[in-house]
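Down below are the structures I want you to see.
Values quoted throughout were computed directly from the atomic coordinates according to the rules given, and no laboratory measurement underlies them. A quick note: this is a predicted structure, and the numbers were derived from the prediction, not measured. Cβ atoms are built from the backbone, for glycine too; each structure is taken alone.
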Structure P
Amino acid sequence: MSVELITYNGKKIVFGDYSECNTKEKMIEKLYEVEKLMNNQHGSVLYLADLTNTHGSREFMKAAKEVANRTFNHKVEKAALLGIVGIKKVLLNGFNAVSKYKFEPFDTKEMALEFLTK
């Protein structure tokens, strides 16, 4: 369960691993860690989030919208998500509909990294 900078194809990517966050509070805490790391980077960033084994909540979605407005919308060049299945697809569609920024779901980390670095 980490928030870190990873390098792929010579490009730095902000990676937020939510996969072991078993409460909405832990997910929101991780989201704020991601935001802090993004804000510490010069210029725009590439972002990958692993939401495998997580559960969507209204509280997390509200926090995500706030962070998107405050940081993601002007800081993120491209974003990819892992683990988007079931209700999370519905939540992502709703989020993308109201956000200036669109998050792309992928089935594998490799596919997401290729998308981000092309």
Structure Q
Amino acid sequence: MEKKALELFHCPPQNYNCAQAVAAAHQAITGDSSLNVESFRAFGGGRAPGGECGALFAACQINPGNAEAIRAAFQKQAGHLDCASIRVKGAATCRACVALAAGLLESDSLDF
């Protein structure tokens, strides 16, 4: 799922943002046609509630039952949960966050 998300992130023709790339990759891999990828447009670039990383937000929205574990694993690996801190402190690139969130969404084991 990481590879698919990176293929979709900021690439033509869709030019998906971070949240959309994670959602679209999930949809492509799982066939989940109930997911509205376009609805995630509003959450990219630090616009998720509380300034949360959009890629992380998408992963947690798609798998709410594992949201706490996804957030914990993401913070452990990226250093922060909010987009501004990740960007300002150079903790990870946006592409790295997209790959991380997509990987965590797909992970069977979130004991990181």
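Among the shown structures P, Q, from which was the value 16.0 of mean count of other Cβ atoms within 10 Å over residues 41-48 calculated? Going label by label, the one that fits is P. Starting from the value 33, 28, 24: which structure in P, Q was Cα extents along the principal axes in Å calculated from? Checking each candidate, the match is Q. In this comparison of P, Q, the computed figure 3.0 for distance in nm of label points 7 Å out along Cα→Cβ at positions 25 and 73 is attributed to P. Taking Cα Rg over 2.2 N^0.38 Å, for residues 49-88 alone as the criterion, the highest value among P, Q goes to P.
Consider the structures P, Q: one of them gives -12500 for helix-only ellipticity at 222 nm (-39500 (n - 2.57) for each DSSP H run of 4 or more, over all residues; to 500) as calculated from the coordinates. Say which.
P
Each of P, Q could give relative contact order in percent (Cα under 8 Å, 6 or more apart), but the derived value 29 comes from Q.
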